[in-house]
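Next up: some structures, all given as structure tokens.
Taken together, the values in this text are just the output of simple stated rules run on the coordinates, not laboratory data. Predicted model only: the values in this text are computed from it and were never measured. Cβ atoms are built from the backbone, for glycine too; each structure is taken alone.
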Structure 1
Amino acid sequence: MVKTKLGVIEGFYGKPYAQNDRLDLCKFLSDNKFDFYIYAPKNASFLRNKWQERLKKEDLDEQVILSSTLNDLNLHYGFGISPLNICKDYKNLLPKLIEKCVSLAKKTHPTFIALLFDDIKIEENEGMIQNIIIKDLYEKLLPFVKNIIVCPTFYSQDPILEKVFGKMPKNYFLNLKDGLNKDISFFYTGPKVLSKDITKDDLKEFQQHLGSNISIWDNYPVNDGQKICDKIYTKPFNGRSSLNNECFLHAINPMLECSLSKISICTLKDIYLGKSDKEIQEHQNSVLNKLFLDKAELVKPFFEILQNEGKSALTENKKAELLKILKAIDSKASLEMQLYLQDFYKFDKACLTS
């Protein structure tokens, strides 16, 4: 039995999914017995760059549809908000954060709200101020939501975080967690921002800083960064074994290519169920055949080079060969792959950690 909740967090930089694609991915998660979907695209401006502004009707309507669909699919809904610059003027900005979260929660009835302090320039007293924000938000949201998950500014042991966003303040973790309710969970990406594996020992090390209630934000198979946007990740999850019941939830941050993300997403549940490599491969092949209309064997020979080296490693002849194959397959996954080869999915320079 899988006790850790498994699902997807749409948390990448770049163009968020079209709603129809998002709902299709939710159906796939339901079919594969996952547990949740959290909406938190970095470029959903009403939850990040323009979080201080009042909620627009079209944004609210989209979330209501997403929440309702997830409920019908027996999946839990959540959203993530990134209150940029709130720590510089939290006394004035905190009421706006509470208003935004409460107004959205009243209409969508989320199981999870993610409060995201990731990818911001650090202030000296950041931990203490974030602690105040978390406590106040938690108290005000108690009537509307079951679980608050916080992404700390330092969500990994990866030295790139201090290199890009500034040196961790002294006692950051102690100040951050001081007096918080134990129901509040903290996101962790593993020993790296882009972790090849996340082990039980990695979790234990991070739990020493923020307690036992840790959730995994898994940056595989996401491909939004400068060094990874050239690639398509289709291999099964590596490692991630013995994590069942060691973390509260495990959230997959998918690729910009929604349908193609299913190829690797489907394997995480298999790992938690302790399935063999053979069983995982059989499951993947089943998913691939559905995505490429039983012509997956024509496409699979290209996957290794696209995962390891990226599309720039394809010769013009190989690229033309692959495009010819894809154009004969009338499916969403095939179209996404064609668009990927034609540089439709752009790198967002706001992504600094890859």
Structure 2
Amino acid sequence: MSNRLLSILPTLLALTFVACDGEKIEDEEGLEREDLGTFTTDTGGGVDVPFEPAAGAVSALVYCGPYGYDTLATAETITAPDSSVVFDMEDPTATAMRVGIQSDLLPILLPVSPDLDLAGGAYGLRLYFDAEEAVSVSCSAVYRTQPVEASPAVDLHFVFVGVDGGAPGLNAAEGETTMAGVVDQVTAMWAGGGLSIGTITYSDFGGDVATYTVVDGDEELGSLFRSIDSAGDRSITFFFVQEITDDAGATILGLAGGPPGTAAVGGTSKSGVVVTTAAFASAPDEVARIIAHEGGHFLGLFHTTEKDGSESDPLGDTPECSNDLDTNGTLSSSECEGTGAENLMWWASSDDSTDMSADQGWVVSRSAAVR
């Protein structure tokens, strides 16, 4: 990985509605879709991807890829139609914009804060790819033209991947009954941000269950998410599996495409959320927090404060913690009690991490997944 990209790392396409390059298509859901074209990086790893939301659009989701799992990408700069700098990767917290660093496919959502307006007109987006050779990517955009409702709601699709044996009832036939208590808790947490749950559908995974019962690494995760081929579906798909491990072998409770995920777009490596059910029988409340937290990421929310305190979200009403009292480089929930640990998007799962702020509600209500 290049020193340039390493220096800004946090701690750490298939569409039904296809448009020719530059042509916008409005679908019946109040979303406008555009194929932005194919772009190839220059010798410095950069490439310009202009996009132009219509006046009155409330959000823009731009996504570029695929480019594989050995390459990382982010936005180098974003400039607004008035030439003001919306984002600069050399100083990623200087504005009310955040962009992730992603492998395989890079989704970017504007805006991710009420302090950043989405203007109609031509934006300048320059991407940076950490690769030794030139990278070619296809880029598309989804512009939400539907006004934000007073009581926004999101539909959910729960998919069970071979988990019925570990926790009986986790299947399509019994899921509504088995998941009722968990859904109630997610509903209560999201209500803090003014978001409600609309329709929930349940299904058993129709693909290779043996492969995805334990999701092992980013490439397998991306392959699972690509199985979501309903391009026009605005629901968030949650896959429930037995276990999730990262490329280093560490166990993970849940992962979302993004942030943000490719809302209302199927067939990409960022098209869904995966949640482990290992604790379902003993701690269903933890499963509820994972669903709500990872769903927040998919809808465009970042951690309120990162694990090492190096970065925070761009929202003005979420507490930012810097109380590393034991100087071990990790902000614990106890150290940040009262300064962020109670928020749903706190970096670590905690019994008390259930609150959502008004600004967080503002962001998620503008996602293409929310009606």
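Some points to look at:
- Among 1, 2, structure where distance in nm of label points 7 Å out along Cα→Cβ at positions 42 and 82 as derived comes to 0.6: 1
- Origin of the value -13000, where helix-only ellipticity at 222 nm (-39500 (n - 2.57) for each DSSP H run of 4 or more, over all residues; to 500) was derived from one of 1, 2: 1
- Each of 1, 2 could give mean count of other Cβ atoms within 10 Å over residues 50-57, but the derived value 16.1 comes from 2.
- Parent structure of the calculated result 22.9, given that mean count of other Cβ atoms within 10 Å over residues 98-105 is the read-out and 1, 2 the choices: 2
- Which of 1, 2 yields 8, 30, 31, 20, 9, 1 [P(r) over Cα pairs in 10 Å bins from 0, in percent, for residues 122-313 alone, calculated]: 1
- Origin of the derived value 0.96 (Rg/Rh (Cα atoms, Kirkwood Rh), for residues 146-209 alone; candidates 1, 2): 1
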